[in-house]
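What follows are several structures.
No value in this document is a laboratory result; all are computed from the given coordinates. Predicted, not measured: the structure shown is a model, and the values here were computed from it. Cβ atoms are built from the backbone, for glycine too; each structure is taken alone.
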Structure I
Amino acid sequence: MRVYVPLTLSGLAEAHKSGELGPGALDAYAVTPALREWYVSDDIEELEYAALNRAAQDSLRMLAGHPQIARRRVVVALEVPDGAAVADPDRGLDESALGEVRVAGPVLLAKAAAVHVDAGDAEADVAAAAAALGAADQGDDDAQFTVDGAEDHDLMWFGVQEIPQLIA
């Protein structure tokens, strides 16, 4: 099963140094039954892209909480055994929890299939979105427009062997 773990560049650097994502359970996103129902698609590529985008939104939340780190969203795509990623049944169809799963950690970084990171030209929009996130959560439409501006940037795909260049 493919899961998408939201990180930051500094979190990716820590994972690279230790060789694992963890040390405890990981919050991630995957194609869950609730995500399938909400997205209304049977196309697995579209569903995985939706899960990736949910993880990118969570990465943005991480950035908002740490203004001193690089303003680029990071998502690590991992292959885990079926059943290793578990959705919280109590969250059901709560839209804010769509695709959320917990993965027992730690997980070796060597299990990563790819790393998705914002391009450098997205940094200004990501920084603005991170700064506006609190107001957007409170219902400010202008702030939500700013947050949506970060989502206009697709994350770039990188192989695991490219992590040293990403964190340099």
Structure II
Amino acid sequence: MSIISKKICLFGDFGVGKTSLVRQFVESQFSDEYLSTVGVKISRKSVNISSKDLDDGRNLQLLIWDIEGSNKFKAVAQNYFQGSKGAVIVGDVTQPETLNHIREHIQSFLAVNPKSYIVVALNKSDMIAAEYLENIRQMYQFNDLNNILDTYITSAKTGNNVDEIFQTLATHLI
């Protein structure tokens, strides 16, 4: 089995749960303590990709760049996008303004990496009544952009769809 490494960026507005998503994916842990990322934090995790096209499956090592979400950092953030093959763009379903910035984040990333894939994570779903979540997801599908693989309702706290967002991205990177 061969191992391939791919860089992916994880970003969105300040406080949307980016670091918590990474921590849930990499360490299967969640903490209510808020930790603000300064600059970028790089994590890695290997995922197994199996598909009908691969006889034995492959291990893909994801190099996850968790990028600071502050507005003053936006100009520098584009430097961190260089060489990334994919991105997870995160919004917070409890803060509508963060969802309204998702398209802007998509455009910023694609300006640097026009052939990369993106998964959208609408995070903190454990804090919203379930009957509203599908409507929110439908509003943020971005079907007009070929690079968007899917939009997921996620919760770093419960783990809902956390593995799925990274697995979907990883499958398309092989």
Structure responsible for 23.5, with mean count of other Cβ atoms within 10 Å over residues 9-16 calculated and labels I, II on offer = II
request  = Assuming 1.0 is distance in nm of label points 7 Å out along Cα→Cβ at positions 81 and 113 as calculated from a single structure, say which of I, II it is.
outcome  = II
task = Determine which structure produced the value -12500 for helix-only ellipticity at 222 nm (-39500 (n - 2.57) for each DSSP H run of 4 or more, over all residues; to 500), calculated from the coordinates; the candidates are I, II.
result = I
task = Using the calculated result 26 for relative contact order in percent (Cα under 8 Å, 6 or more apart), pick out the matching structure from I, II.
result = II
